[in-house]
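Enquirer: Below are structures written as structure tokens.
Every number here is computed from the coordinates shown, using simple stated rules; none is lab data. Just so you know, these numbers come straight off a predicted model, no measurement behind them. Cβ atoms are built from the backbone, for glycine too; each structure is taken alone.
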Structure 1
Amino acid sequence: MASSDKPNREYTSCIEIVSITVNEAYHEDPDIVKDSLGILASVDTLLKAWSGLDLTDGKHFCIVHEWASLEDHQKFMADEALYASLLATVQKYMAGITMMHIQFHKDPRPTFSAPLTEIVACIPRAGVSRSVVSQLVGSLVDVLNESGSDLRSSKREAAFGDCLEDDRTVVAIGWEDFKTSEHVMKTDEVQAMLKRLKHVANLETRSLSLTSFK
């Protein structure tokens, strides 16, 4: 049975990924994010969290949150005073912001602890259903995680899941470095699968060096 066809999920927590387009204040003082991370770390219902800058463009600071459920995040947002204090700190270095929640099919947390974490959002092209994209993504993830692979040996197997806001399918991959990523992704089998995937979906990638702050 393909990964995308599994009736039961191995992982039940909700992952929230916030991508903040940073302004000049961040580039002048990257430590400006510490107040935001400190507030988040104090939230009891936030299970774990990581943060880091996109290594490819240097313009997006990403925060990855693990909540037991989407409802737990919504309850945090409903605390007006606490959430307002968080937004006030973020606005100091924010030029723009996007957020998505993902229900992964298997535990993605090992990928967030890798030296290099790639987050790939697969957006169905016009007229293509999420199920078509998800099935191709599941097959690709199976190949990346096959026995003897770099990901299997490092215990950082790739994981994928469904975005709760829209039809995106999101993949998380943990690598040792860019060289390892390029070596695996340029193999004939993976390239053929990527070609099929790109035919039905647009891919948006963040390449991150994440640090745990909770």
Structure 2
Amino acid sequence: MAAQLILDASSSVIQVGIWEEGVWLSFKNSQEHALECLFSCVADCLREAQLQLKDLNGIIYCEGPGSILGIRLVAMAIRTWKTLPELQSIPIYAYQSFAFVEAVIKTKFKAEVGYIISPSRNKLWNVFEDGKFKELSEAELVKLSGKAVWMMPQRALARECPVEAKVFEYDLKGMPAVFLDQTLYAKRTVIDAINTGDQQFVKWTGERHQ
């Protein structure tokens, strides 16, 4: 059996599925925080598919961009599973959320991709164009022109999009066949979230948590 576990915590909806040859053997999603639902979703999917982790042919996870906390929790879970003797040889693959969306737009909607955007940190926006990432301010974002704009509302942020864009519902359940394209994901030995920009750290103060 070539069943693979697919894990995506890059958006506000945690998505977990057991996938085989273009179809879901089982699929679960949750709007709870990743820490609260990831492992129960994995357990439910394995139970429904009548499999154990050691039966899998591989694990595929979304490395971002998106919710850093969710993605890093997935990465931590995979690294922990890989310490088990029966899982040390299991291959790990990663895909990027924007590349997945690009593939869906091209294959399912038969539409121009143009720019794919999503809210980032510190009032910035992730922008994907021609296979490359960058972070732009809102002032820079509104200067984009000449191409279609698709937005992924990955984060649970009350932030309006400053440009006219088509909203892409990031839902893996209805698009399992996209993963048949093996160019979408690559084998990983270092399991972590991708970093789309320079890291910025803010000094912690108690006032932020009162």
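Enquirer: When distance in nm of label points 7 Å out along Cα→Cβ at positions 111 and 167 is calculated, the result is 2.2; to which of the structures 1, 2 does this value belong?
Expert: Of the structures listed, the value fits 1.
Enquirer: Further question: From which structure (1, 2) was distance in nm of label points 7 Å out along Cα→Cβ at positions 103 and 119 calculated, if the value obtained is 2.7?
Expert: This value belongs to structure 2.
Enquirer: Still on this structure, please answer the following. Suppose helix-only ellipticity at 222 nm (-39500 (n - 2.57) for each DSSP H run of 4 or more, over all residues; to 500) works out to -6500; of 1, 2, which structure was it derived from?
Expert: The read-out was computed on structure 2.
Enquirer: One of 1, 2 was used to compute relative contact order in percent (Cα under 8 Å, 6 or more apart), and the result was 22. Which label is that?
Expert: For relative contact order in percent (Cα under 8 Å, 6 or more apart), the value 22 is produced by structure 2.
Enquirer: Right, here's the next one. Taking 50, 33, 27 as the value of Cα extents along the principal axes in Å, for residues 23-142 alone derived from one of the structures shown (1, 2), identify that structure.
Expert: Of the options listed, only 2 reproduces it.
Enquirer: Could you tell me which structure in 1, 2 was used to calculate mean count of other Cβ atoms within 10 Å over residues 55-62 as 19.9?
Expert: 2
Enquirer: Comparing structures 1, 2 by distance in nm of label points 7 Å out along Cα→Cβ at positions 127 and 151, which one has the largest value?
Expert: Looking at the calculated values, the largest one is 1.
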